[in-house]
Each structure stands twice: as structure tokens, then as C-alpha cells.
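Next up: some structures, all given as C-alpha cells.
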Structure I
Amino acid sequence: MKELIDNIQKSIYGPEHYQAILTQPLRASFKYFASLALLLTVFLTIISSIPLIMNANVFAHEFPAKFFAYFPDELEVTVASGIVSSNVAEPYFLPIPTELSAAMSSKKGTLTNIAVIDTLTPFSLNQFAAYKSALWIGRDQLVYIDDGGAIKIQPIEKTFNYVLNEGKLRGIESRMSPYYAFIGPLIVLAIFLVLTIGFASNIVYLLLGALLIMLLGRILKLRLSYAKAYQIGLHAITLPLLIDAMLAMSSLAFIRVQFASTIIMLLIVYVNLSTRKQTSTIAATPTVSDDAPES
């Protein structure tokens with residue numbers, strides 16, 4: 001770990017380190033990049049997953065009780081050969097719970113109901129609008145408002161048969177409940193995989209970045225091969241990755257300046273390679289002692 005931290009510091013600013021990179025094999029730089037990516041991935045996974053796991057656990061424990069307190073005890077919906085019927089007076093409304101009203105209304109207009117069951121009234125746009133419902137369960141079709149606000153009609157297949165009531169839903173929930181314990185590990189795994197793919201994508205990004213580093217090398221009078229330019233990029237991308245990680249953890253995560261990572265990477269290359277070049281030039285210049293005898 002100490003060696004990795006030292007390499008991180010030198011990859012941000014270390015002219016001698018960049019000079020040494022030019023003589024090192026490419027696999028050494030890949031090993032450094034993989035270690036850096038793994039460190040950031042593990043760190044961000046821990047930081048990101050803790051609040052999500054806490055919220056998911058609260059949801060898993062509280063949602064079933066809240067749902068069954070909301071679902072009408074007497075309601076039973078039957079689908080026989082694609083035809084819907086119910087045991088309640090229609091139209092029958094399932095109002096939006098208070099805690100969901102703001103979210104549903106803002107996304108799908110002014111709604112007051114999650115669903116309406118009406119298998120007797122033929123569908124019409126005016127009637128659907130009057131119901132102010134996100135879903136209309138009709139005689140042989142489902143009518144709903146999608147995320148874009150468009151009204152969709154989904155016919156029910158003639159071969160479909162089902163009975164929905166509270167007992168059936170409680171049975172489904174009881175079969176699912178043993179798996180609630182896996183919610184936390186699945187969240188951690190999902191975050192880890194997403195971050196791993198995100199960091200790995202920089203390997204592809206550097207295929208183009210290496211060309212820019214080659215061009216910058218020409219400006220600095222350094223003839224870099226494509227492989228060496230790519231290898232330098234594996235180190236020079238350190239600071240952009242650290243900045244992205246810090247932004248992801250802060251309230252400034254929304255800030256994304258186009259090409260900022262590329263610009264920062266090229267600045268790192270310029271500072272380290274030009275500084276090394278100047279240092280080498282100064283070291284090679286002979287000095288004359290004040291005590292030297294006059295000719």
C-alpha cells in the first residue's frame with residue numbers, strides 16, 4: 001500500500017518517475033493502474049453502499065406492512081380466459097398514498113389514484129382523464145400512463161387466467177422474504193461491478209489519449225512511441241480519476257466539465273516531461289568556478 005501511495009504521488013508530480021517509466025515495461029504501468037482502480041473501486045463501493053444498504057433494509061422491513069395496510073382486504077380480481085371481473089362495486093379506486101402523491105403527480109400529471117377497476121365502462125380518453133388514475137383495469141385490457149406521459153393500451157391475452165387477492169399477495173411476499181437478506185450484498189456487488197467497468201473504460205479511452213500524448217511529446221521535442229505514450233497515460237490519468245472520485249463523494253457530483261479529464265491529463269504530462277527535460281539540460285551545462293585561473 002505504501003508503494004502504491006508513493007506511485008500515486010509521483011504520477012501526479014514526479015519528473016524523475018516519468019523518466020523512469022520510459023525504461024519500464026508496459027506491464028508495470030498496467031499493474032499500477034489496476035491497483036489504483038481497485039483501490040478507488042473498493043473505497044467508492046464502501047462509501048456509496050452504506051446509505052443504500054441502510055435504506056434498502058428499512059424498505060424491506062417496512063414496505064410489506066405498509067403495503068398490506070393499504071391493500072383492500074375485500075378486493076379480489078379474477079382473470080378468466082383474458083376477461084377481468086371483480087367482487088367489488090365498480091368503478092373501484094385505489095387512491096395514491098400520501099407519501100407517493102407528490103412523486104406520481106409530478107411525473108404523470110395530476111393524478112389521485114394508482115389504479116381504477118372498471119370492467120363495465122368502454123374505454124375512452126375522456127373517461128380515463130376523468131378517473132385521474134395511472135392505471136385502468138378494464139374488461140380485457142390494461143390502460144396506463146408511461147413514464148413519458150403517453151397513454152398505452154395493453155390487451156390481455158385470451159389464454160391468461162389468474163386470481164389476485166390479499167391472500168395471494170401475502171403468499172408471494174412470504175416466499176420472497178427469505179431473500180431480503182441478500183439485498184445488501186447484491187447492492188455492494190452491483191456498485192462494485194459498475195465502478196469496475198467505469199474504471200476499466202479508461203483503458204479504452206487511453207487508446208485515443210495516447211495519440212494526444214504523442215503529439216504533446218513532439219511539441220516537447222520528445223519522440224514517444226505509441227506504446228510509451230499509452231504507458232505514460234496510465235500514470236497521467238491518476239489525478240483525473242482522483243478528482244472524479246472526490247466529486248462522486250461530494251454534493252458537487254453534478255459538475256462535469258467537458259474534456260476536463262483530458263486537459264488535466266495532458267497538463268500532468270506536460271509538467272512532468274517538460275520539468276524533467278529542463279532539469280536534464282541544466283545538469284548537462286558545464287559550470288565555471290569563480291576560482292578558475294585566468295588564461
Structure II
Amino acid sequence: MMDAKKIKRKKIDERTFWSGMIVVWLSILMFTPLFIFIFIRQSQGLSPAEFAMPDMNMAQMGVYWSYPILQASGIIALFWSYLSVLLGLMTSSKGIKWLPIKKAKINSLHRQISLLVIGMILVHAVATSFNNMGDSFITSFIPWQAPWEGGNFSYNLGIFGFYLAILLGPTFYLRSKLSTKAWLFAHRFTLLIYILSLWHTLVLGTNISYYSWVEPFIWILQIPLLLLLIRRLLKSSISKKKYTKNGYFWNRIIRYGMVGLCGGAIIIVFIIILTGNTGFLSMT
């Protein structure tokens with residue numbers, strides 16, 4: 001019996017390892033061409049950063065060599081963060097029946113992607129420290145230390161998102177030391193990491209604000225997440241759980257209130273897109 005369990009566990013570990021390697025290699029394949037594209041455009045003086053900050057002469061690649069790294073890593077981190085949230089919401093209740101992947105495999109990918117996001121955010125922060133634009137490890141990792149006036153809020157969004165990811169990302173591997181209730185409660189805040197990262201990107205991302213189609217596309221992508229969150233809240237609110245009378249009442253109030261907020265957010269997203277105000281958060 002023990003041998004059978006060990007063999008089964010070994011097979012699971014092997015599948016987890018190879019799926020993790022696939023995620024890593026996909027990230028490398030995505031990062032490399034994106035980095036090369038940004039590097040070439042910047043070296044030719046044609047990058048969005050050059051147009052946004054003409055006095056910096058960003059085409060000096062010997063000085064601003066880390067800028068393509070921080071931009072590419074930030075974009076990749078946001079992409080995988082979105083995918084992680086999407087997978088998490090899709091499998092949070094009964095999963096999506098039409099998806100040709102088992103729920104266990106999706107959960108495994110969800111965990112591996114979460115760790116990858118932490119790694120990409122770390123690369124982004126370190127590259128920012130070497131961008132020769134007034135940044136350092138202090139401005140990249142310590143809140144309220146932005147190198148320019150008015151930058152604290154946008155910097156803090158990224159910094160707090162990074163530390164929250166470090167705190168919550170590995171909690172799955174500590175489940176044996178945490179109660180299930182505590183782990184599930186902590187895991188709910190992972191959505192906040194994505195919100196902070198997205199907000200940080202929309203405020204500071206020069207590539208995001210330069211190309212006219214990118215910001216509307218990003219806003220549109222939030223609608224599926226909001227719909228899945230509504231689905232999760234509605235399904236959870238009608239599930240049979242043990243509540244006190246008051247507890248059950250307030251649980252329903254909170255959940256339906258959040259459903260209303262998500263519905264309102266979808267309407268706001270449509271208004272933002274239709275009125276052409278998708279770049280209202282951008283500082284560049």
C-alpha cells in the first residue's frame with residue numbers, strides 16, 4: 001500500500017515539475033522577443049519612453065540598459081498575474097465544464113504561475129533599481145521613497161503588491177501549518193495583488209499608454225474576471241453551510257453587495273471604453 005502511494009506521489013511530483021517547466025519556458029519565450037523589441041525601439045530613439053521623457057535621451061543604451069528589462073518583466077508579470085486570477089476564479093467552485101483540463105491540473109498551474117509572478121515582479125523591481133533615472137533599491141523596495149515628486153502613490157502600488165505576493169504566494173505550501181480556514185481567508189487577498197499590479201501598470205506604464213489600443217484592451221480583459229467573480233459569489237452564497245441566523249444573513253448581505261459592486265464595475269468599464277477615457281489613470 002505504501003509503495004503504491006509513493007509511486008502515485010512520485011507521478012504527481014513529476015507532472016508538477018514538467019508543468020512548472022512548461023510555464024517557465026513559456027515565460028522565457030514571451031520575455032525574450034518582447035525584450036528585444038523594446039530594446040531595439042529604445043536604441044533607435046523610437047520607444048514610448050523616449051517620447052514620454054525626451055530630455056532623458058533614452059537611446060543611450062549603455063546608461064538605460066535595464067529599462068527594457070523592467071518593462072518586459074512588468075508586462076509578463078501582469079500577463080501571468082491575470083492568468084493566475086482567471087484560473088483561480090474558474091476553479092474556485094465547480095470549475096468550468098467545457099475546459100479540457102482537470103481541476104487538479106489547473107490548481108497546480110495556478111500555484112506555479114503565482115510563484116512565477118513573484119519572480120517576474122522581483123526582476124522588475126531589481127531592474128528598476130538600475131535604470132539610472134534616480135531609482136535605487138531604496139526607491140524600489142521601500143514605500144514613500146519615490147525619486148520624483150508625486151511618484152509615491154504609483155510606486156507604493158507596486159511595492160505593496162510585491163510584498164503582499166511574497167506573503168501570500170507561498171501560503172499553499174504552508175497549509176499543513178495553517179488551518180484550512182486561515183489559508184482560505186489569506187488566499188482571498190491574492191486578488192488584491194492583481195488589482196495593485198494593474199493599477200501600478202496603468203499609472204506608470206509608458207508602453208501601455210503610448211499604444212492607443214492597449215489600454216482599452218486591458219480594460220476589456222477585466223470584464224471576464226468580474227463576471228467570474230460574480231459567478232463565484234452567487235454560487236457561494238447559495239451553498240449549504242453552517243451559519244448562525246445572523247451570520248447567514250450578513251454573509252448574504254456582504255456577498256450580494258459585492259455582486260452589486262462587480263456589476264457596477266462592469267458598467268464603469270464600458271463607460272470608460274465608450275467615452276475614450278481609458279488612459280485617465282496614466283501619468284505618462
Structure III
Amino acid sequence: LALLARPADEALHGAALALLVRDPQTRATHLPHAVRRFTAGDPQLPASALAAALTTHPDPVLDAFRTRLHAPDPAADAILCCLADVTTPALARRVATLVHDLLEARPEAAAPAVAYIDRRLEHGPDARPVLFPLVAGLLHSRHVQLRAALAPVLAAPGTDASRALRGELLDVLLSQERDAAVLESVLRAVVLGAAESGEDRTRALVHRTALLLVRTPEGASRCDRCLVELARGGRPDFAALLVGWLTEAPQDWAALIGPSALRVLENLAGGVSVPA
């Protein structure tokens with residue numbers, strides 16, 4: 001407290017306020033000052049300090065976070081990382097609204113917002129009532145870069161806690177998505193997560209996504225290129241897997257892979273030939 005009374009030590013005021021707002025006994029008195037310094041960008045006053053006051057003073061804290069998030073500010077990562085740990089239903093809904101509004105206004109903030117969603121997914125079924133409507137709404141966004149950023153998070157296998165909700169949201173995406181960049185993002189994530197997902201899920205999702213991708217303008221060549229790149233560098237055994245699927249059910253895959261790409265895949269799989 002003495003430090004705050006000394007103007008000469010103003011550079012240290014942020015650190016002092018961070019301690020004071022974490023303490024429930026001193027929080028109410030010093031939170032307004034802390035909020036002002038935080039919104040002004042004081043580097044000594046981290047988002048985690050204000051987040052500690054969310055349960056007791058949600059309005060000023062969320063307003064401060066909203067101000068920083070909507071400014072050209074690098075603090076989004078730290079703020080959204082803190083907010084991912086908010087699980088109280090009423091507060092979590094308010095945070096979801098904040099994230100939605102941020103992405104509609106600043107789609108370029110997709111990376112930290114998607115990291116927030118990824119972390120929230122790992123909270124399991126308890127997160128669904130808040131997270132499903134948030135993500136389903138974002139999947140209708142007009143911003144392709146946002147949908148493309150969400151795609152690999154939803155296509156990732158995740159853990160036992162998040163797998164079902166990721167799959168449910170991926171179904172929402174695939175039921176309506178027609179942009180090649182987003183579909184390619186799904187395809188790459190599915191293949192890169194194949195070891196954790198298992199062959200059955202991987203085969204089903206590769207087929208479903210490729211079928212959608214080849215229906216887009218120039219999608220066939222894009223699908224060929226993507227599958228070859230993944231077979232060459234993304235997943236060592238993917239070429240063998242893909243050639244195996246083609247051999248087992250050529251009628252299901254014939255329209256999805258062009259002749260040139262097929263020859264490359266056969267060579268990468270060790271010279272195995274797919275029956276004509």
C-alpha cells in the first residue's frame with residue numbers, strides 16, 4: 001500500500017495492484033485502479049490477476065478484458081488462456097459471448113480464440129451446454145479464416161474427455177462447409193491424428209471430407225495434392241493405408257483420387273498396384 005502512495009514508484013504499481021486484487025480482503029478497494037492500469041496496457045498487471053476477481057466482480061473484469069481484446073493488443077493469448085479455466089455456468093456463458101463478439105469483430109484473433117476453444121473442449125461433457133452453441137454459431141461465420149482455424153481443432157482426436165464433442169461439432173462443420181480451404185484443413189488434421197483416432201475413424205473422415213472437397217471448384221486437384229503431400233511428409237504410413245482402402249473398395253474411392261496422384265501413392269506405398 002505504501003508503494004502505491006509513492007508516485008516515484010509508479011512503474012511498480014501494476015505489480016502491487018496484481019497482488020492486491022488477488023487478495024479477497026483488499027480486492028474491492030483496489031480493483032478499479034487495477035482495471036484502469038490493465039486496460040491501459042500495464043505489463044506488470046497480468047490478465048491472471050484480474051481473472052482471480054471474476055467470481056466476485058465479473059462486470060468490471062469482463063469489461064476490462066473486452067477492451068483489451070478489441071484493441072490491437074498482444075494480450076489476447078493470456079486473457080483467453082485465463083478464461084478457458086472459467087467453468088461456472090453463468091460466467092462461462094458470458095465468456096462465450098465475449099469470445100463470439102471478439103471473433104465477429106476481429107476474425108484475425110482466431111488463433112488465441114481457437115486455443116481457448118481447444119482447452120474448453122477438454123473439460124468434457126460439462127462444457128457442452130456453453131461450448132456447443134458457441135462453436136456451432138462460429139461455424140456459420142462468413143469469415144473463412146475463422147472456420148479454417150476451427151477445423152483442425154474439431155478434427156483432432158482429442159482425449160476421451162473431448163472426443164465426443166469434437167466429433168459432434170465436426171459433423172456440424174462437414175454438414176454445411178463448402179469452402180476448399182476449410183475442408184483441406186479438416187483433411188490434414190484427420191490424417192495427422194490418425195494414430196490416435198484409429199483406422200476406421202480415419203478412413204471414414206478422409207472419405208467424407210475428400211468427397212466434399214472434390215465437389216468444390218478446383219477441388220479435385222487440390223485433394224490430390226493434399227493427399228500426396230500428406231503421404232510424403234505428414235504421416236509415414238498414410239500412403240499404404242490409402243492404397244489399402246483403394247484396393248478394398250475401389251468403387252468408393254475412384255472419383256476422389258486422380259490417376260497421377262494414384263501412381264505417386266502406389267510408389268510411396270512400396271510399389272503396390274491398385275487393381276484397375
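Each value in this text was obtained by applying a stated rule to the coordinates, not by laboratory testing. This one's a predicted model, so the numbers in the text were calculated from it and none came from an experiment.
Quick rundown of the values:
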item: Identity of the structure behind 10 (criterion: relative contact order in percent (Cα under 8 Å, 6 or more apart), calculated), options I, II, III; result: III
item: Winner on volume of the Cα convex hull per residue in Å³, for residues 66-153 alone once structures I, II, III are ranked, highest first; result: II
item: Computed -0.63, -0.89 for log10 I(q)/I(0) by the Debye sum over Cα atoms at q = 0.08, 0.12 Å⁻¹ - originating structure among I, II, III; result: I
item: Given 36 for percent of Cα pairs over 22 Å apart, for residues 130-209 alone, calculated: source structure among I, II, III; result: II
